[in-house]
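Listed below are the structures to be examined.
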Structure 1
Amino acid sequence: MLRRRLLYPLAVVLLLGQMAFAMVTTAVQQSPTIDEPVYVATAQVYLDQHQVLYNPEHPPLAKLVIATGLLFAGAELDPAYRGNQTYLGRHLLYESGNNPSELMLAARLPIIVLTLLFGLAVLFFARDLAGRWAGLLALGLYAFSPDIIAHGSLATLDVPAAGLVLVTFWMLWRARDNPRLYLPLAGVALGAALATRMSTLPAVPVALLMALLAPAVVAHAPIGTLRSRATWLSRVTWRELGLRVLGAIAVGLIAVAVVWLVYLIVDPRLRWTTPSWLNNPGGLKGLAVDLLPLPQSYKDGVLIQFRFESRTFNGFLLGDAYRGSLWYYLPAALVIKTPLGMMLLWLAGVVTLLIKKWIAALYLLLPAGVLMLVAMTGSRDYGTRYIIFLPMLLAVAAGSVVLIRWRWTWVPATALVAFVGVSSLMTFPYYLPYSNEAFGGTANTHNNLHDSNVDWGQDLPRLAERLRTKYPGEPIWLVYKGAGVPRYYGIESRNPLTVPVDEVRGLLVVSDSRVALARNQLERLLDTSTPIDQVGYSMTIYRR
């Protein structure tokens with residue numbers, strides 16, 4: 001009996017243990033991705049100057065989490081430096097005497113720990129819905145998810161924001177049994193999500209709606225005539241409705257208070273000056289921003305996000321480059337980058353929830369659907385990281401397949417989780433460019449997707465090692481898309497786009513995101529070169 005009791009916690013430890021190993025290995029081996037230096041440098045400014053000066057388009061909470069790691073790194077940053085946030089990140093990592101590898105690992109470790117804690121939230125949420133084995137199944141999907149491992153090992157905001165959304169709706173589910181305890185906790189989690197990424201704002205109305213489902217505490221019925229009981233029931237109904245509304249309002253107020261608290265932690269004096277170039281667009285968007293009961297820097301950050309969304313960006317999907325955004329991009333990218341067994345279990349879990357426990361579907365599928373629809377309207381077709389909440393929420397939904405009262409349900413469910421595990425382990429440690437077997441696997445992702453789906457500038461150390469061991473002494477021409485500094489890693493190269501095509505001789509190394517969108521001279525170079533090698537499934541080496 002004791003052995004059986006130990007099997008469950010042992011399985012949890014093994015699942016989270018392999019996930020931790022995968023994330024730490026990934027974090028150690030990768031150079032800074034495009035967004036990370038901005039967040040890390042901003043976190044260092046929080047520590048040194050206690051002010052919101054950079055990156056106002058993203059709230060501070062996840063960067064404060066990153067800062068907890070930087071406390072132990074001993075990084076130095078010139079307080080007089082006033083370049084833009086992109087150059088600030090490069091200045092901190094490569095120009096201030098700091099060790100970029102050690103600094104990035106210190107920044108990534110707190111996010112790794114947070115990602116593992118969200119795994120426990122997935123476990124307990126699914127267990128609350130459908131029992132302990134549902135929790136274990138859900139955790140298996142979460143712990144083997146290539147997307148979660150990839151982005152959970154980076155000092156970015158996507159996984160923290162998604163995980164806090166998950167915790168919000170888990171607390172709201174628990175509030176159905178104990179509203180006095182879990183409604184305030186839901187408000188804290190919702191506020192933390194809002195203080196991490198502004199893309200979580202669409203979750204607010206859904207969360208407040210779910211808060212209305214938490215029961216209100218009312219008095220027992222009086223002993224008396226039938227008429228007095230009817231009057232009492234009428235009063236109780238209105239009173240209960242009022243209490244539920246007050247509960248939802250309390251969740252909202254607590255969330256707002258948490259956002260203010262986060263900004264006060266960064267800067268108790270809330271020093272912020274709206275940039276001269278930032279204007280309120282007016283109309284409904286401008287009115288909505290003005291009505292937000294949040295710090296001015298938060299509201300200005302929302303306006304900056306609106307400016308981003310008004311621009312046109314390059315996209316790449318299934319081999320086709322385009323300008324603008326496609327409404328079906330995110331669903332298509334999700335299908336490419338999600339393990340096949342995981343998608344089957346998601347589908348089975350959704351159907352099971354709708355049939356067996358439809359009320360629970362409101363807490364999982366409604367927020368997932370709303371956030372997905374909003375993300376699909378975005379102007380940047382850059383990656384599944386914008387919908388990283390789906391593998392979390394749908395892992396919980398998938399756990400509900402144990403509710404199917406068929407004797408051998410556990411057999412196909414376990415087999416599919418094992419299939420997901422094998423698919424995930426086979427891509428180790430290249431989780432960022434993962435795609436499933438139906439689309440050619442990790443080695444073929446760059447032919448279907450670009451940017452943070454496959455190549456986010458993460459493979460400079462691997463490129464340096466490959467050039468040093470396999471191509472020593474050869475001239476290197478490099479077209480790199482990323483935030484790292486190639487020379488720091490020992491890569492001495494020239495830019496082939498600055499000289500005539502005929503002068504480019506030797507090895508041509510190109511980031512696959514640049515290959516996907518190649519035009520003009522780069523396109524001519526690639527057409528007259530022969531691919532001979534691949535590095536990290538994100539960079540291609542050509543011979544000229």
Structure 2
Amino acid sequence: MTAAAPIDLATAHRILARASYGARPGEAEALARTGLAAWLDRQLALPAAEPAVEARVDGLLIPIRYAAGPGEQILDEHRPPATLRQSQAERWRLGEFRPGLRIPPAERERPRLELTLATLLRRTAAEAQLRERLAEFWHDHFNVAFQADGRVAASLPDHDRRIRDHALGSFRALLEAMATSPAMLLYLNNQSSRAGAPNENYARELLELHTLGRAAYRGSARTARDVPRLPDGRPAFYVDADVWEAARALTGWSVAGGQAFDGARALPRTGEFAYVAQWHDPYQKHFLGQDLDPFAPAMAHGRAVLDALAAHPATARFLCTKLARFLLGDPPPAAAIARAEAAWTRSLGRDDQIARTAQALLTGPEVLDPALSRTRRPVDVMAAAVRALDIPFAPNIALIGQLATAGQLPFGWVPPDGQPLDAAPYLGATALRARWQMLLNLARNGSGTGLSPHYAELAKAPAEAVAHRLAALSLGPAGAPVAETVAGVWAAAGRNSRPAPGEVAELAGWVLNAPAFQIA
């Protein structure tokens with residue numbers, strides 16, 4: 001298939017369920033009419049920030065309540081997301097625990113909660129849906145968890161900004177943005193890595209999870225000389241010695257948190273990235289078959305490691321396989337992976353490398369294949385419901401709790417491998433019950449997140465017609481069997497044959513809980 005090939009309405013719904021967060025009313029029809037090429041061109045041309053969406057983010061009012069100390073008056077108010085617009089240095093103190101600094105836990109929680117609510121709103125409201133999808137992908141890929149450290153939680157908005165700035169750009173630039181992200185350096189302990197005692201945590205995950213992948217590890221080999229070579233002479237795989245050398249190369253890449261670094265000086269307390277030459281191991285290194293000269297300029301050894309990793313074929317294969325699975329479904333098609341690898345490699349060093357790779361994935365015949373699918377994760381199904389019903393969405397803290405119970409607490413997946421795509425974490429009894437209740441709440445406005453305007457339009461119409469309209473909004477042509485089932489159960493239960501607005505909302509919740517809506 002080429003991007004200009006005609007597509008039917010059912011295919012348009014499937015594409016929007018995978019490359020975006022689902023179709024709003026009329027969007028699938030527009031995609032089928034204009035074609036995938038026009039949609040992709042538009043998506044890839046949209047700016048990183050959307051003023052209208054950011055204005056809605058700034059308009060959120062988030063409750064905060066606490067007593068500052070014993071016998072003190074309780075603070076109870078609603079605030080806009082002020083920490084999102086602060087600098088990293090301004091937020092940093094919210095994550096510090098040191099003598100004389102007393103900050104209520106509710107204040108420390110603000111950066112994470114504000115970012116979570118902003119993220120949920122952006123996922124549902126942004127016109128740049130493909131960018132939002134890829135921002136989600138990169139957050140999973142470069143996972144950090146707020147529970148690891150209060151300073152990680154305070155640094156989440158900075159980490160998010162770095163990902164959003166590079167979500168469609170150069171992977172090499174994104175890789176360095178992550179290698180210098182305070183949240184990442186703290187989460188994987190590189191901020192304390194010093195010459196003579198390098199910490200391998202970040203270096204190991206850099207190779208295993210962020211670039212080359214587990215399949216490229218040859219733990220049985222003693223040195224790189226014992227692994228097969230690429231045609232250009234580079235090692236095709238990595239060994240433990242490469243992890244060690246990468247850790248040495250990244251010594252001194254730290255976070256400014258007031259640490260003393262020589263007898264007379266200390267870093268400022270800004271929480272920003274800091275390279276400290278006194279902490280760097282300056283001596284010769286050998287990484288992936290390449291000699292790194294001793295006493296190189298500042299950060300040169302670490303950047304050489306990032307250069308080698310970003311350009312390695314194993315990185316292309318690992319990332320393109322993950323992207324194919326994320327954007328197309330399971331199992332990731334071999335032909336799509338090969339096409340993406342070719343686009344990735346041709347675009348090395350370009351500032352639209354990731355965009356070109358995503359375009360290569362989405363313009364192949366695989367995007368038409370209804371057999372490729374995966375279970376929607378909780379945030380995904382929530383966003384798809386909001387978009388399908390055109391809910392004027394205002395996310396709140398109660399919704400965050402519902403998502404967590406359903407298996408996905410944003411920015412809260414503790415291991416470094418990122419929130420799973422596999423269905424298992426979301427299909428247990430507790431998670432499923434939470435998902436069903438969340439979708440019913442969304443449909444009924446049970447948690448105060450917004451009420452669909454379609455209920456008033458559909459009220460007093462025959463229940464069967466209402467079910468068919470709601471299923472068409474949610475699933476397109478694939479919704480017809482769902483509508484028949486829902487209408488049949490409604491009638492069998494003796495429910496109102498011409499439902500009132502509140503009953504239309506209940507019918508919408510039934511449609512959203514259909515098994516077909518849980519799959520993208």
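Looking across 1, 2, the calculation of mean count of other Cβ atoms within 10 Å over residues 150-157 that yields 29.0 traces back to 1.
Using Rg and Dmax of the Cα atoms in Å, for residues 134-269 alone as the calculated read-out, with 16.4, 51 as its value, let me know the right label among 1, 2. For Rg and Dmax of the Cα atoms in Å, for residues 134-269 alone, the value 16.4, 51 is produced by structure 2.
Calculating mean count of other Cβ atoms within 10 Å over residues 46-53 for structures 1, 2 picks out 1 as the one with the greatest value.
Of the structures labelled 1, 2, which one yields 43, 27, 16 when semi-axes √(5λ) of the Cα gyration tensor in Å, for residues 206-461 alone is computed from its coordinates? Source structure for this number: 2. Name the one structure among 1, 2 that volume of the Cα convex hull per residue in Å³ of 163 was derived from. It traces back to 2.
Between structures 1, 2, where is FRET efficiency 1/(1 + (r/R0)^6) of positions 174 and 382 (r between Cβ atoms, R0 = 35 Å, to 0.05) highest? Once FRET efficiency 1/(1 + (r/R0)^6) of positions 174 and 382 (r between Cβ atoms, R0 = 35 Å, to 0.05) is tallied for 1, 2, the winner is 2.
Supply the structure label, taken from 1, 2, corresponding to helix-only ellipticity at 222 nm (-39500 (n - 2.57) for each DSSP H run of 4 or more, over all residues; to 500) with the calculated value -19000. Source structure for this number: 1.
One of 1, 2 was used to compute FRET efficiency 1/(1 + (r/R0)^6) of positions 422 and 478 (r between Cβ atoms, R0 = 35 Å, to 0.05), and the result was 0.50. Which label is that? Computed on structure 1.
Read-outs throughout are calculated quantities, based only on the coordinates presented, and are distinct from any laboratory measurement. Predicted, not measured: the structure shown is a model, and the values here were computed from it. Cβ atoms are built from the backbone, for glycine too; each structure is taken alone.
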